[in-house]
1. Taking 103, 53, 42 as the value of Cα extents along the principal axes in Å derived from one of the structures shown (P, Q), identify that structure.
2. Can you tell which of P, Q yields 3.2 when distance in nm of label points 7 Å out along Cα→Cβ at positions 254 and 390 is derived from it?
3. Have a look at P, Q and say which one yields 3.1 for distance in nm of label points 7 Å out along Cα→Cβ at positions 214 and 310, as calculated.
4. Work out the source of 0.00 here, i.e. which of P, Q gives that when FRET efficiency 1/(1 + (r/R0)^6) of positions 134 and 198 (r between Cβ atoms, R0 = 25 Å, to 0.05) is computed.
5. For relative contact order in percent (Cα under 8 Å, 6 or more apart), which structure out of P, Q has the highest calculated value?
6. -9500 is what came out when helix-only ellipticity at 222 nm (-39500 (n - 2.57) for each DSSP H run of 4 or more, over all residues; to 500) was calculated for one structure; which of P, Q is it?
Structure P
Amino acid sequence: MKSNMKHCIIYLVFLSPFYLRAQSSVEFKFNPETDTTTINKNIYGHFAEHLGHCIYGGFYVGDTNKSIPNTAGVRNDVIAALKALKIPVLRWPGGCFADTYHWKDGVGPKDKRPSIVNKWWGGVLEDNSFGTDNFLNMCELLGAEPYLSGNVGSGTVQELADWVQYTNFEGKSPMSDLRTSNGREHPWKVKYWGIGNEAWGCGGNMRPEYYADIFRKYTTFMGNGIFKIASGANSSDYAWTETLMKNIPSNMIEGIGVHHYSVIDWNHKSSATAFSTKEYFLTMKQAWKMEELVTRHAAIMDKYDPKKKVAMVVDEWGGWYDVEPGTNPGFLFQQNTMRDAMIAGVTLNIFNSHCDRVRMANLAQTINVLQAVILTSGSKIILTPTYHVMEMYNVHQDAVMLPLVLKSADYTMDNDKLPALSVSASRKNGVVHISLVNIDPEQAQDVKLTLGKVPFSSVSGRILVSGKLQDYNSVENPSLIKPAAFNGAKISGGTISLRMPPASVIVLELK
């Protein structure tokens, strides 16, 4: 049969996921007279534990190492990378390790320092070659404040009081004499002190009432003029926060901790790189839970401390996955993908927005462990997607937080939903920075920013994005993911419009 239609043309149009988009809006309430809450730079803090290759092979290669350039054993490339990150504060020596650590084992001649077994992380030998002097001198190289976690679980009051005297006392005393004999005449003046770690778990399995009394006892003998941080709640243990705030006098405490990890399930953590979209959604659900945790812990603290004198210190946070195949399970080494960039961007936006109460946070951990900002491989280092987010965001450090109202599109899966967009903003020296995260891996976001009557004449930006969520930087391709210029934001009067690609982080600068 012959058709009388000479030509039949069919057009098939395939829509790339990039062009599937949703609408979100942000309205700012600029008021220079009332916008006075500062985003404490210590929100951008880090954490270094004697765990896996965080210290040994990460920060420290030994002062006799000739193959890797170093200063007193600390890698020069690590120092340069962390200085560029503007790392403000570094927590050490743990973590669970802190409550088995006796600081006097790590000072003095190295050939006389006793070795111990690291019972928490891999059962490996800890030779104490990296100790107090090494750490505090390293913090000076970095320009970072040290945050020392004291041993409460297996230590003594005298031991912790001696540590404070060793690091801080200017005059003549047994501990300052010991410090001088070890080659350091003037004290380091360590400000931040943790009174134990995870007292509810590896720090002693204590009840909150008991720990509150222990805290009071230890801090009595530590002296004044330091910032004392209580071992805080495990994620949503609001009763722990309530008990500590009720039982510790306000003149004895400066900070209270909270720990929360973005882990799907402690029995099913997912691969660090070969994760499914469903696993990604569940991980981001745990990351977004930080908003609820900070809000509810803050509400409890407000009951006892309405003037917000006591800081919330989220001194452990980040993604936690299965270790990389073939590595020691006790070393917690995992790759770092665009999923980690999403966690970092969302979490830091939450901290920025709650900076009236959150005044320190410490990403776990700095090098080669969990959501690291740096990975090392012999003489090479890799800057992870998380590193790049924290570098992009460091413009918020010590800037004034700008309140905003967010109307976000939803990121949905299996009848569950999350906000697709996360935002925070700050002003410093007349310049405004806005950090945005689109966690949706499939839909772009058309975002409208309403600025109000404050005039801005220019907008520029940087973006972090990659081809897929599972992408990561490696020795073979260390720059696969790195920030690039973003020129897609258009300013018109009091409005900025932009389109965010799926799974992307953007930081805008307004002048």
Structure Q
Amino acid sequence: MSKQESLNDIEKLRVDKARKLRELGRNPYPSRANRSHSNQEAISLFENEEKNGADAKAVTAELVGRIRSLRSMGKVVFAHIEDASGSIQLFIRANDIGAEELKIFKENFDLGDFVMAKGEVFRTKTGEVSLNTTKISMLAKAITPLPAAKDEEIDGEIVRHAAISDPETRFRQRYADLAVNSNVRDVFITRSKIVKSLRNFLDEHDFLEVETPVLQPIYGGAAARPFTTHHNQLKQELFLRISFELYLKRLLVGNFEKVYEIGRDFRNEGVDRTHNPEFTMLEFYWAYADYEQLMEFTEEMLSSVAKEVSGGTKIEFQGNQIDLGNSWPRIELTEGIAEFAEIELEEHGDAKSLIKAMQAKGIDADPKASRGKLIDDLVGGFLEPRFIQPTFIFNYPKEISPLAKKVPDQPHLTERFEGFIGGFEICNAFTELNDPEDQRERFTELGRGEQLQNEDSHPLDEDYLRAMKYGMPPNAGFGMGIDRLTMLFTDQASIREVILFPHLRKKD
């Protein structure tokens, strides 16, 4: 089957139009575009001149954009073109561009085409700021028509209903989704603002942005399954990183005191509304700080981001107003589980005992799980969904915190906290373990349990231990998912809505 035969009737017709333009000496895909203003700049400039009354100067502009509407009325065509700033109406008249040019436009230009238009900005009799077009040319002929959006007037406002509403189609064809749904573009504009705001905040607090390896000979820094790959030249198995942590902490050994990285992590695990196999993380490490300082710093940082991105500390998420301007409540993990799951963890020092206690309460418990994994399940089932307003859960068991320092008077617990907002985890942080012997023991303990609970295991990283032996200053580390933070700030229930190209199963 040829490429032409694989096209539908509309696409074949549009291919013919592109050919006709070439025959007329008009390249349907020229190399360059002339542009004097964005659409919004042209409108604003005209409106400012309007205010000058009799002293107003004519506003001439060359504009570009995608054709979003077409309405032909004999010798006049009304069209709207849209660029990143917004849309503007084109007033295309035979008297201004010539009868032959208007004929070429009407016969060969379609919705979805990118065009360049030149003319003078004016206001029509109906009051719409428009471009009185004297020249129009093709910039890119659209062969496949975009799904048409439906505009409806509700309470005096034009509401555009999504042209692509099926989530599967939207995620597989994100390019089309973005092209027709401006609210989707707004989500990713907000995401970019969030990242920029986080960078600004950390830079202003003297943190240094760095980059660490994505391909690592030993994965670590989190409890997760890695993706593996092979380096042909080195004849070496490598892993896509699951965390930046162990490399960033090496930099503290090298006398950097405040470092951060924003980048991709990869975990070979399940997909759900808050998890994607590749995701964007912020991690930072702060020498001479502890987890209590980090709690205060987290409150300050997210309050600052909210003000910069949303204009205030209050955001709406799934019908709830969340305030990021207040101090977050702090709940000790054992107390939280005692209150909400009605289980006293101190009375159940091993997995077998805890499983019996959970089963007695009617709670599902994996008989092969470690005690730490069971506790993590209790947090996820009984604490996490309750905390819509920002909340810290702190002092996690040592079994699930192999890189965190012990609480001085409670060695079975660690100085670790997780922050919850909107009913899910938003960040994870702790006072970092900097004793190389203690760290080796933790790695060894987890190694022994690898067959029991694979995702809880941390490979023994001798080079990281070697770095620690040179002396690592006391420090605190922090990790936060950018995707989940964007979900909160854009009121999206699924992580797929805030990742441009989320991972999907093969269509077949």
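1. Values: P: 103, 53, 42; Q: 88, 59, 51.
It must be structure P, since only it matches.
2. On the way: P: 2.2; Q: 3.2.
The value was obtained from structure Q.
3. Details: P: 1.7; Q: 3.1.
Source structure for this number: Q.
4. Numbers: P: 0.55; Q: 0.00.
Structure Q accounts for this read-out.
5. Working: P: 19; Q: 12.
Checked P, Q; max of relative contact order in percent (Cα under 8 Å, 6 or more apart) sits with P.
6. Working: P: -7500; Q: -9500.
Derived from the structure labelled Q.
Values in this text are rule-based calculations from the coordinates and carry no lab data. Remember, it's a predicted structure, so these values are computed and weren't measured experimentally. Cβ atoms are built from the backbone, for glycine too; each structure is taken alone.
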